[in-house]
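A.B. asks: What follows are several structures.
Read-outs throughout are calculated quantities, based only on the coordinates presented, and are distinct from any laboratory measurement. Remember, it's a predicted structure, so these values are computed and weren't measured experimentally. Cβ atoms are built from the backbone, for glycine too; each structure is taken alone.
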Structure I
């Protein structure tokens, strides 16, 4: 199966002890970083903390084992947080598990259809727009815990959420604000001390947890919100099939699959550039699907390739899928031995970590750079961003893709032209020094001949109505492709010429447009003898028929 070749099969050839120690060290470091992130993302997604660890362990191991990237690290990410929170709020945890498994099968199906390369063609303005929108939503979701506001669960809608925050601003817990601020400062300034091997988020968690418990600071913690956490590993269970629920969850599951596919392949592309490798996109999609099915069966949340953790893996020497598998097994060991200690972690500290995640996701530099980009790209970016924040992520992707496609068609139609060359056919090599015979007109089509540009070709028919035209030569050397709408316009043009007894001669047509004409029967209707490899030959032929 050429579309499914896990990288571990090729990277294990010639694998040495030195390679294992590098992968082992990188896996341990990535696990230390993934620990607080997995807990924070689970809580922010509306599920219990251990669900994040279960996801990082199960999906992380499976994605590395079956994946198409040498260094990809899988697990829960911020991109899923908003959609997961919405599913849990509307359908409960069972609905989330059902959607996660459905998304897994969708990802496998995408891989089997070899859609890995197609997903890469999603326009960058759309990716930047919804990624920045998600970042803003993540930041908004953490304000309550960062400030320690004394209120219930905030609404999921962006404007309503901020309205509730403002109305409860007088209930700020200054202890939570202090802990959240300290977390931000530690994460920001820790790397400047030259201790990059020890992740800043872990130091922030340890320091703020010790501070809260030693001085008995009255701030909400994981334990105060969720109670006792289980350190036991969950057993797999298959959710009860419900066709009605499946119909309602198709949309959210598709969003999870699309986000998972896009983010994992983007992460794989980034890692390729760092290690000089080449990932297998369809294999990666199948692995992401297997990972999400596994996560769902063990009660976890959606997972995908995590860019930050993947980059950390590379920077610390990880070069094969073994590093990702070590990361998952390390998290399993930490969970089994130290999970009860997680109850002491203050929620404000986790909020601070996710605010940094949101900042890193925001891509504000790319956002600002689009000010100098074409207005059409800026429009796609802004529309996708606003719909993501104010309406829904699914709608944002749909509208963004439609808008980008329409603008692309407009650009292609702008570069496609049909012009009357008349006496100027000097582009031809080895032509005779002759003018076009009287009654012969030469037209040149430049650019993709598709439905967005077919109307330009139909303008030629207005000229055909003129008197004295005996033959029209169409030069098509610059037409790389032709679609059904263009073919229909071509057919109408042939009928008009046939009624007026005007011969159609075609020169230098390329393979794809020629195949379209043959398949439609227009090739035989025009006549094989009316196709030429050079325009000069067409001109000579026109002299004979006139």
Structure II
């Protein structure tokens, strides 16, 4: 196992000194590994009693190794060399990080955007098998993706059943239906592990293993890390990180996670869901901000920000004030961060294993799909952008003025969340506005692709402190895509998901600016120009 190391300064070090003695004295580490469901209060006991299987996931998953490798060999013998994953949230984020860090190709379809779905279908279908991952099978995105792939296989003269692999909980509706359908393989995961803690279960291992990752070494590393964490000692890195995440005083509730030489690809995206969905509830929690080592938030010195740098083992790191540096291999880091999130939940006084506000956006989206209402009329149209917003829009008559009006609603403790509901692969360049917005506003900025972020930071946005300001960007598709045996299309589904989420945020009193791009390329370029102009103006003012 690569060496785990931890270093902290400022508020993080003070939190460690304040909380670590009690955590050690109360035997929190060994009690977590003993699955003590009483650690998070009486209200959390029923949920935590069925959500602590992750502590032994690396060991429990060892028997999966042979079955996954046998299936991989059989598929390759049949000329199947491309694995596509249909999954959302914890079902997709962990395999994406595992495969990316190993340098292995894995197509992750975690979108309902018609263009992105169509692109996944068009890529080497004859060489493709899909992994459909869902605890219950009721996730509308995953069900829709399975349906459209199944039709594509059959239309191409490929036996769909031979190309569909399922990962789900034992006895779930998807488990039963898949076995009856005769799909190629069904892998069951531990039902006592929640989705965002499932990296070391079948949900993380089956897609990445079939794609070519050496996950035996991955599991071995995780088992070693678990032994290190299962120790009531001051040197326990998981306890230390837990105090940094949930124990600063006053609480630094924006955790900027910056890749800074660790070599782990996309780790912060995985940790984002783990932390936000676990802690953002009851009006409290900590918001992970995925950033780079030189991003504005990483060097802002803001009183509500803590910076965590993911560094290489034995790296000579010079930490600034209120920073943490942590090093370790991917599997070890995953164990550490899962453990630390559970510790942070105890310090924050919340249940880290539920997600009470995630369902609200799903309900709103389903209602809009059923009712099929006319779209809310735009306040105005500017070029390729339709603008919709609240009373705070004031007299804005251009998209640039609308964006400025939204930013004017930011408070000293606010954050800005940019949410883009369209093809995250074809328009990845839009993520560049994140750093620009952070520089303009002086506040932390998150960037999420919809609908995948709904299964991640979506919980914090609604259940955490009421300090978020939201910029939602949707985009028209020139060619919609039908969902087999469903009364709605992918275009209608993603539109309902965006509108439903905006509706719930507004009901929570959050300001939401909705920009709809009538032409994707032109609209993205127009939005980038608006943000660049704001950035140039801010720079000129500073100088």
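A.B. asks: Where does the value 2.9 come from, among I, II, when distance in nm of label points 7 Å out along Cα→Cβ at positions 221 and 237 is the thing being computed?
C.D. replies: Going label by label, the one that fits is I.
A.B. asks: If Cα extents along the principal axes in Å comes out at 101, 61, 52 when worked out from the coordinates, which of I, II was used?
C.D. replies: Going label by label, the one that fits is I.
A.B. asks: Work out the source of -20500 here, i.e. which of I, II gives that when helix-only ellipticity at 222 nm (-39500 (n - 2.57) for each DSSP H run of 4 or more, over all residues; to 500) is computed.
C.D. replies: Computing helix-only ellipticity at 222 nm (-39500 (n - 2.57) for each DSSP H run of 4 or more, over all residues; to 500) on every structure in I, II gives -20500 only for I.
A.B. asks: Can you say which of I, II returns 23 when relative contact order in percent (Cα under 8 Å, 6 or more apart) is computed?
C.D. replies: I
A.B. asks: To test your reading of the models, identify which of I, II gives 14.6 for mean count of other Cβ atoms within 10 Å over residues 493-500 when calculated.
C.D. replies: Structure of origin is I.
A.B. asks: A further question follows. For structures I, II, which has the highest computed value of FRET efficiency 1/(1 + (r/R0)^6) of positions 69 and 317 (r between Cβ atoms, R0 = 41 Å, to 0.05)?
C.D. replies: Once FRET efficiency 1/(1 + (r/R0)^6) of positions 69 and 317 (r between Cβ atoms, R0 = 41 Å, to 0.05) is worked out for each structure, I has the highest.
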